[in-house]
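Next come the structures, one after another.
Quick note: the coordinates plus some simple rules give every number you see, no bench work behind them. In this text, all values refer to a predicted model and were calculated from it rather than measured experimentally. Cβ atoms are built from the backbone, for glycine too; each structure is taken alone.
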Structure 1
Amino acid sequence: MSISSEQFREALRLFPAGVTIVTIKAPSLELPHGLTVSAFSSISPEPPLVMIAIDHRASGHELLEEEGAVFAVNILSQEMSELSNRFAWIKDEDRFAVGEWGTAVTGAPILQNALAWLDCTIHNRYEAGTHTIYIGKVMASGTPGGNKPPLLYWNRGYRVLKTSEES
């Protein structure tokens, strides 16, 4: 017997996560797409691989299923909560109208002032319940945010990381 999805969510809300904006460039799109994602992790340094998990109901899922689709993971710094909310909740306007956007190798949008970014091609796809796990091969990366604190999500809200320099 397994637990309910409510019990699962209640337990996992207590696990802190970094916040990213995953941007997608797909052959069927004239303009790029982006969404807020906390299901992100590094996988391997050789070759450099990362993982994102996207809900099947998200419009980004359909786009990432296209042959030739690419994505970038933009890791947000703690002052970027409004941008995170924009990519999580805004549906009918251009999400990219706010922020400094460019591209690197694949053409997926890169947030120029992100804490860090990873520009990826799709290495593998794995179905996993309500989500698909996408393994991305990192083709380029940058760390424009330097040593700024990351945007964190814990217990249903954004949190501020207190660094030892602030003690």
Structure 2
Amino acid sequence: MSTMTTRERTSLDTSDQAVWRSYLLAARLLFEEIDRSLSEEVDLSLPDYTLLVRLGEAGEDGLRMGELADSAVFSRSRISHAVARLEQAGWVERRSCPTDRRGSFASLTESGRDKLAEAEPVHARVVQQHLLAAVDDKDSLRRLTDSIGKSLGAEPGDPVC
């Protein structure tokens, strides 16, 4: 059995470093392109789009603020500010939880559903053009990303955006 040096155990080799950096660059550029396209074409940021998607998937009842934060990977304090901004735009409404005076629900307004419908084709186009069109085997990509998520505690298919 060979003994590893500290350097071997704590750093990536050249090949692994290249894979890691390539992944980081591609992910960053893809998120920036989605955010830029949404901002320019429908005046909506990617984080706000993510919240509208989650609320749209939740249906008429909406989601408790904590559930919305968890499903969209927002902190509890950040979700309050984001929902307040979406309320000011008229896209989201917040209402008190009848069983928990400290809790509240957020749901899409009709205007919010319209905004989501306007933004969805932009998001889909960018994802299709810059990710899905570049992948020969979408099932392999799905297995890979599910495996990464699972190793970090996510369940396959957990919603983010």
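If distance in nm of label points 7 Å out along Cα→Cβ at positions 103 and 119 computes to 0.9, which of 1, 2 did it come from?
1
Here P(r) over Cα pairs in 10 Å bins from 0, in percent was calculated and came to 10, 38, 37, 13, 2, 0; which of the structures 1, 2 was it taken from?
Source structure: 1.
Taking helix-only ellipticity at 222 nm (-39500 (n - 2.57) for each DSSP H run of 4 or more, over all residues; to 500) from the coordinates of each of 1, 2, which one would give -20500?
That value comes from structure 2.
Comparing distance in nm of label points 7 Å out along Cα→Cβ at positions 15 and 55 across 1, 2, which structure shows the greatest value?
Biggest value here belongs to 2.
Can you tell which of 1, 2 yields 2.7 when distance in nm of label points 7 Å out along Cα→Cβ at positions 31 and 79 is derived from it?
Label of the source structure: 1.
For distance in nm of label points 7 Å out along Cα→Cβ at positions 111 and 127, which structure out of 1, 2 has the highest calculated value?
Checked 1, 2; max of distance in nm of label points 7 Å out along Cα→Cβ at positions 111 and 127 sits with 1.
Given 5.7 as the derived value for mean projected area of the Cα convex hull in nm², for residues 23-94 alone, which of the supplied structures 1, 2 does it correspond to?
1
Taking mean count of other Cβ atoms within 10 Å over residues 39-46 from the coordinates of each of 1, 2, which one would give 12.1?
Of the options listed, only 1 reproduces it.
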